[in-house]
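None of the figures in this text is laboratory data; all of them are computed from the coordinates on show. Predicted model, so just to flag it, every value in this text is computed and none were measured. Cβ atoms are built from the backbone, for glycine too; each structure is taken alone.
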Structure I
Amino acid sequence: MSKNVLVIGSINVDYVIHTDRLPKLGETLTGSDFAMNFGGKGANQAVALAKTGSNVKMLGAVGKDLSGELAINNLKSFGIDTTDVLTVDAPTGAAVITVCGGDNHIILDIGANAYVTPEVIAQREALFDWADYVVMQYEIPMESVLFAARMTKKHGKKVILNPAPVKEADPELFRYVDMIIPNEFEAQLITGISPDDKETTEAAIRALQALGCAEAVVTLGKRGCAYTEGEKIAYAGIYDVKVVDTTAAGDSFIGGLCKSLCDGLSMTDAVAYASAVSSITVSRPGAGVSIPTADEVAEFLKNHTC
């Protein structure tokens with residue numbers, strides 16, 4: 001039986017345009033394939049969890065605008081419980097994304113996400129009784145992330161933290177984290193160690209654990225990922241797919257990993273599953289729409305190995 005996952009985080013609408021190169025200062029370029037997609041790290045991770053079979057509730061906020069209405073309806077369409085998504089007097093969070101050569105460049109306005117305050121979380125303490133795992137990121141106020149982490153541990157549940165977009169955090173936060181999942185850039189900013197090779201990658205992971213995080217997974221782009229498995233550090237490669245759009249690559253990986261851990265898979269199998277989810281995601285355009293279902297992941301794993 002699938003376990004329950006509470007995602008506390010951002011809900012955005014992404015405005016995406018593709019270009020062959022980035023404009024220089026003062027230059028206007030003609031792009032292509034403009035699209036409005038539903039995103040936000042919190043929402044993307046919730047969608048990844050729901051599409052691969054988890055029971056998901058979302059705690060977040062949107063504005064009293066068309067974007068907010070559409071974003072809530074989008075979450076509902078995947079079976080995500082949005083009862084605790086607030087509607088507030090602020091614009092729905094927005095991300096302006098330029099996709100160039102398969103990589104994305106993002107400017108974010110957090111908008112309504114700023115209204116996910118400790119007070120709002122405290123009023124919904126019953127959610128922490130329901131949840132088995134609580135997944136969070138840094139696109140809501142940092143004091144809210146810390147408060148929710150404390151609340152999660154008070155109720156004896158597990159915290160999965162994606163420290164993105166990376167920013168300064170109260171060191172106390174890491175003491176409540178059961179698993180931290182940064183990319184290589186975020187790991188470097190948190191630890192001061194750039195995970196460029198096996199030695200430095202392992203040093204960065206141990207530094208994350210020294211901060212208080214019980215377990216760590218560092219995603220390394222084309223190099224796959226490194227992760228703790230008991231006392232040792234293990235590595236996983238990537239699947240060979242054509243990259244179309246890296247938007248939501250990390251979010252889909254986190255959703256797939258959390259779903260696998262909920263299902264009781266070993267870390268090795270969970271990482272393989274998460275890597276498959278992420279690989280399928282980057283082979284398609286968009287954010288939430290590009291994230292695969294459980295059936296699609298199962299079919300992919302039949303035909304691919306790392």
Structure II
Amino acid sequence: MRKTCQHTVPETVSPVRLSDYGAGIFEGLPSRAGFKKAIKRGEIFVNGKVGTTGIIVVPGMKISWHPRERGTTKTYHTSLQVVFEDDYLAVVNKPGGIVVSGNRFRTLENALPDHLYPSPRPDILPAARAIHRLDEATGGLVIIAKTANARIRLGDQLENREITKKYTVVVIGETPDLWESDMPVDNKEALTKFKKLYAVPSLVSGILTMLEAQPVTGRKHQIRKHLWWNRLPVLGDKKYAHENFILKGKGLFLCATAIAFKHPVNNTQLNFSVDPPPKFSRFLEGEKKRYLKYRK
């Protein structure tokens with residue numbers, strides 16, 4: 001159960017509206033916007049009665065926060081790698097083929113109760129929440145907030161482009177060693193930086209190249225679109241498919257393999273990385289061997 005928080009208005013406070021006063025008096029509601037939302041949800045009480053935004057706060061008032069429990073959701077039981085976890089957040093490795101959140105049962109968030117311990121902090125979220133999304137077909141690292149304060153501060157880092165993400169991707173075609181794409185996505189500025197890791201010959205597709213991709217902005221399908229527009233479709237991409245080569249049954253060869261950000265409480269730098277799925281190197285090595293064996 002979530003803990004009820006209590007606050008007594010000190011004698012030094014001058015009269016002020018409740019919505020303006022409340023930011024920061026409870027650890028789980030550090031912002032004015034978050035406190036106003038709690039009022040609208042009926043979670044804030046003043047002297048034992050449900051509070052409203054227009055109440056004038058004066059010394060001696062008793063303000064309490066009664067966080068509501070979220071309705072229970074069935075846990076999705078699946079294998080999940082936890083790369084990092086503490087009382088405030090976690091970093092997990094999402095498998096390709098499931099969505100991060102939403103109305104479906106098979107989501108990353110519904111799998112978290114099997115793998116994360118409950119935070120002992122007073123502002124624990126009713127359920128751990130992902131800070132950002134990955135496409136359903138894309139696997140890789142996702143930051144999870146376990147407390148309300150962590151969710152707000154990590155969300156601010158995401159909005160301010162202070163979270164650095166890197167992806168490993170296999171494309172059809174040959175690329176320069178270092179290059180960028182700044183084509184707008186959905187009429188919004190977008191920038192992705194690319195670094196060539198290595199390439200192999202292929203009988204079917206000519207050349208397959210493994211890249212490191214770093215999106216500076218965060219538009220939907222940004223990496224996939226930037227590669228497609230440069231005639232370098234992602235291997236296994238059904239949405240932006242290569243007209244002469246559609247890979248079936250092996251999934252998308254795109255994975256979020258590195259992420260860096262500041263801890264939302266102690267401000268230390270956190271850096272995490274994972275290897276891409278084994279299918280990446282296995283498929284490339286297989287294509288190279290077939291090319292060397294059957295080339296004319």
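Can you say which of I, II returns 17 when relative contact order in percent (Cα under 8 Å, 6 or more apart) is computed? Derived from I, not from the others.
Once volume of the Cα convex hull per residue in Å³ is computed for every structure in I, II, the highest value turns out to be that of II. From I, II, which structure was mean projected area of the Cα convex hull in nm², for residues 93-220 alone = 8.6 calculated on? Answer for the origin of the read-out: I. Comparison across structures I, II (criterion: FRET efficiency 1/(1 + (r/R0)^6) of positions 21 and 181 (r between Cβ atoms, R0 = 35 Å, to 0.05)) gives the highest value for I.
Work out which structure the value -5000 belongs to, where helix-only ellipticity at 222 nm (-39500 (n - 2.57) for each DSSP H run of 4 or more, over all residues; to 500) was derived from one of I, II. Comparing all candidates, it corresponds to II.
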